[in-house]
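Undergrad: Right after this note come the structures.
Values quoted throughout were computed directly from the atomic coordinates according to the rules given, and no laboratory measurement underlies them. Since the model is a prediction, treat every value here as computed from it, not as a measurement. Cβ atoms are built from the backbone, for glycine too; each structure is taken alone.
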Structure P
């Protein structure tokens with residue numbers, strides 16, 4: 001018997017699928033659904049933007065950190081970048097579980113307050129106070145580990161909130177919007193940093209803040225978001241008075257997938273699910289190449305192509321993969337939902353754009369070493385960001401599709417494995433750069449510390465090219481994984497429908 005992979009049709013009466021807990025009858029036929037769920041999406045998108053602002057700004061601060069901490073090159077910062085990625089990976093799944101148990105509201109408030117505090121503390125590293133220097137490279141590594149620990153779980157809990165507030169046929173759009181917002185802000189962060197810290201040379205505007213003060217400002221933004229979110233948001237639409245019965249019925253068209261959180265999680269069955277592991281390996285590959293954008297890319301453009309920190313053109317180049325990725329996120333989220341609505345085939349609707357996106361990334365990364373100028377490199381790396389992120393709506397919608405009541409845990413698992421891939425990429429990239437610089441030093445018979453900036457840049461270039469080839473090879477694996485992912489196979493297929 002051949003299994004039908006198409007999405008089952010909606011029940012005859014949408015209103016009848018509303019949980020009894022909602023205490024709602026059928027809405028009047030003439031009643032139009034309210035749109036409160038889109039305010040929830042706006043909160044999620046704003047949080048996503050703040051997340052990336054705080055996460056990406058350290059890559060823009062590389063030159064200042066290298067100077068203030070007396071480092072030799074950007075390769076010395078690999079442990080700083082790695083500490084964040086490792087902590088973010090380790091605490092993703094536990095924090096996703098907290099969101100499933102206690103609801104996303106309380107967990108998200110804790111997450112944002114924690115990471116905002118350590119964003120501000122990052123700006124204190126290397127300060128001279130009364131003849132003493134606050135912190136060191138080791139302290140910065142610890143602070144970034146704690147920052148990553150605090151930020152972990154943000155997206156799984158956003159996924160949990162969207163799962164509670166959106167019907168399945170809008171999930172791709174909702175996830176695409178959240179990730180578009182993240183990538184857009186990540187792409188704009190170099191420009192924001194330039195305006196605040198360096199000024200704009202072409203306009204003759206002076207710097208507005210010291211780089212340390214900019215970290216403090218970014219930390220305050222998270223606190224403001226928490227205050228507004230705590231005042232307005234409810235974990236479930238049934239608890240929000242402004243949601244009418246028509247919108248509640250629309251949200252609950254997939255009532256079997258929207259039940260409340262739970263404490264008893266079958267961890268053994270979850271972590272041995274083949275479909276879930278394939279999803280995780282795919283996201284490992286996704287993050288492996290992506291972490292280059294928020295770690296080494298700004299410094300690469302400055303040292304290899306002479307892009308200036310106060311150059312408007314340079315800020316566009318540095319943010320290219322992320323703001324192009326924003327377009328990819330929104331487009332990919334729209335396309336996956338459109339395909340499913342048109343064909344009813346959820347399995348292919350999630351898979352198709354994943355295979356295409358990762359396959360195109362292979363091509364783009366192989367073109368990077370061939371770029372003769374900053375513009376052509378910007379074009380190649382930005383298209384890599386676009387094609388990788390065209391898969392984001394599908395990736396996170398799959399977490400909801402197969403996770404159901406375990407949506408935040410599944411999302412946490414995927415993001416945990418993915419960010420572990422990012423942590424591996426950061427170290428491998430740094431070690432390859434170290435080896436390339438050491439080989440060049442030996443070739444010139446000059447100690448690394450005595451090399452000029454031009455000689456260091458020449459020594460690092462071969463390492464960067466090797467890394468681009470490695471990124472391409474990893475995306476080949478990601479493409480294969482996408483061919484095997486099945487969004488119609490829940491991680492707990494034998495649970496009673498009422499408990500899903």
Structure Q
């Protein structure tokens with residue numbers, strides 16, 4: 001009989017969540033470093049360099065890899081001979097660990113969880129409750145596997161009920177391009193095959209917690225049908241040319257993980273969930289001897305990659321720019337932004353929409369004329385920080401507001417991550433505006449370009465309020481130009497063509 005103390009369990013959960021907020025798993029770093037060495041697309045290579053540099057900065061500074069510090073998902077495997085020395089339920093102990101981790105004074109994590117989700121959507125302020133899955137098995141230990149899953153990748157989860165004779169591989173390859181770039185590739189695809197609908201989704205989520213081992217698998221060859229399917233999907237998805245951040249390139253996925261389960265003879269349910277560049281998960285086992293201890297990485301665990309601005313990057317002075325200056329910007333071009341910009345996400349845009357509907361003016365001090373808006377919800381700052389990690393949020397969520405903002409405010413452009421939809425691109429083209437892309441997964445790196453921050457409007461919205469940022473050499477890529485041409489269309493199309501011979505060269509073990 002093993003006794004697990006309440007304080008040991010809670011402390012272990014809290015420590016693990018802090019740990020994964022600033023340490024990438026070593027297997028992910030190795031795989032991403034390999035992708036960087038083989039990447040031939042300049043835009044994708046630059047994005048990967050930013051992600052790796054950001055990762056090392058976060059490890060050194062113990063600050064979040066991404067400003068979206070996720071919804072906590074926990075898989076517990078509890079031995080039948082375990083006894084709890086606890087007053088709280090297991091679920092309540094997990095939530096207390098989450099609460100302590102997300103309110104840590106030295107590294108506060110952004111609280112993103114809302115209650116009354118179909119109504120008021122009120123932030124719970126401490127990122128609870130977690131999503132918990134428990135199994136009870138023979139044994140005398142408690143295994144804990146946990147993850148902090150960002151909204152951008154979680155929103156791309158998808159499910160289908162195929163016919164038994166249908167091809168799982170074909171469905172995955174046809175579906176991945178429809179996910180867009182909001183899940184911040186390069187990452188991992190988790191796939192759950194069969195059981196029932198809810199079991200398939202659970203398998204897909206749990207599959208993401210497995211170590212990346214695709215290169216080892218390809219080197220030794222598949223030993224099962226599932227391993228053969230993993231290799232096929234890895235090759236076919238990367239052949240799509242989507243690349244890092246959807247900019248076009250050789251590597252879209254670092255691995256494909258699959259778990260399966262017996263199912264009804266008439267069914268073939270399949271789920272797919274991507275994991276983003278901010279891959280955050282850990283595993284530990286409690287055996288009654290004390291709280292968990294997770295290994296501290298060394299500098300040698302990070303690839304020797306240091307991002308620096310391209311010498312050919314265009315320097316843009318935001319405080320003097322005009323609409324005419326945007327005319328020769330091209331999709332995929334690198335820019336370095338300096339000057340002032342405004343911020344705003346979903347809630348701020350809805351507030352502005354409501355003001356316009358009532359015939360009211362913009363809040364005092366808010367002026368978007370000849371300005372850019374950055375879609376961002378930063379982590380709270382600590383110590384001498386101007387802002388905490390401040391990476392871009394998925395721009396697609398603001399598509400419905402683009403026409404309003406461009407037509408009513410004099411806005412020049414927007415900054416976010418991932419692609420824009422057809423209606424947003426059409427509005428950008430008609431108003432001769434632009435959309436710029438910042439790298440998802442480089443939040444701490446981006447925050448270092450922010451030199452000052454000033455609250456302008458809607459303070460009750462917290463991280464979704466409108467701020468004015470002063471930035472210096474903030475790196476972005478032209479996503480949509482004034483003609484409505486999107487790099488998320490042209491980049492993957494180019495690398496579907498250019499990447500095929502390069503992939504064949506790299507995969508040939510004789511070379």
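Undergrad: Thinking of P, Q, which structure, once FRET efficiency 1/(1 + (r/R0)^6) of positions 59 and 411 (r between Cβ atoms, R0 = 35 Å, to 0.05) is computed, gives back 0.45?
TA: The structure behind it is Q.
Undergrad: Please compute relative contact order in percent (Cα under 8 Å, 6 or more apart) for structures P, Q and give me the label with the greatest value.
TA: By relative contact order in percent (Cα under 8 Å, 6 or more apart), the leading structure of P, Q is P.
Undergrad: To continue, here is another question. Rg and Dmax of the Cα atoms in Å computed as 23.2, 83: which structure among P, Q?
TA: Source structure: P.
Undergrad: Quick check: -23000 is what I get for helix-only ellipticity at 222 nm (-39500 (n - 2.57) for each DSSP H run of 4 or more, over all residues; to 500), calculated from one of P, Q. Which structure matches?
TA: P
Undergrad: Further question: Ranked by mean count of other Cβ atoms within 10 Å over residues 123-130, which of P, Q sits at the highest value?
TA: Q
Undergrad: Assuming 0.55 is FRET efficiency 1/(1 + (r/R0)^6) of positions 115 and 283 (r between Cβ atoms, R0 = 30 Å, to 0.05) as calculated from a single structure, say which of P, Q it is.
TA: Q
Undergrad: So, one more: Computing mean count of other Cβ atoms within 10 Å over residues 235-242 gives 20.0 for which of P, Q?
TA: On the way: P: 16.5; Q: 20.0.
Considering all the candidates, the number was obtained from Q.
Undergrad: Hey, another quick one. By the measure mean count of other Cβ atoms within 10 Å over residues 211-218, tell me the structure among P, Q with the highest figure. Walk me through the numbers on the way to the answer.
TA: Working: P: 18.9; Q: 16.0.
Going through P, Q one by one, mean count of other Cβ atoms within 10 Å over residues 211-218 is largest in P.
Undergrad: Out of P, Q, which one gives 14.8, 44 for Rg and Dmax of the Cα atoms in Å, for residues 315-458 alone as computed from the coordinates?
TA: Q
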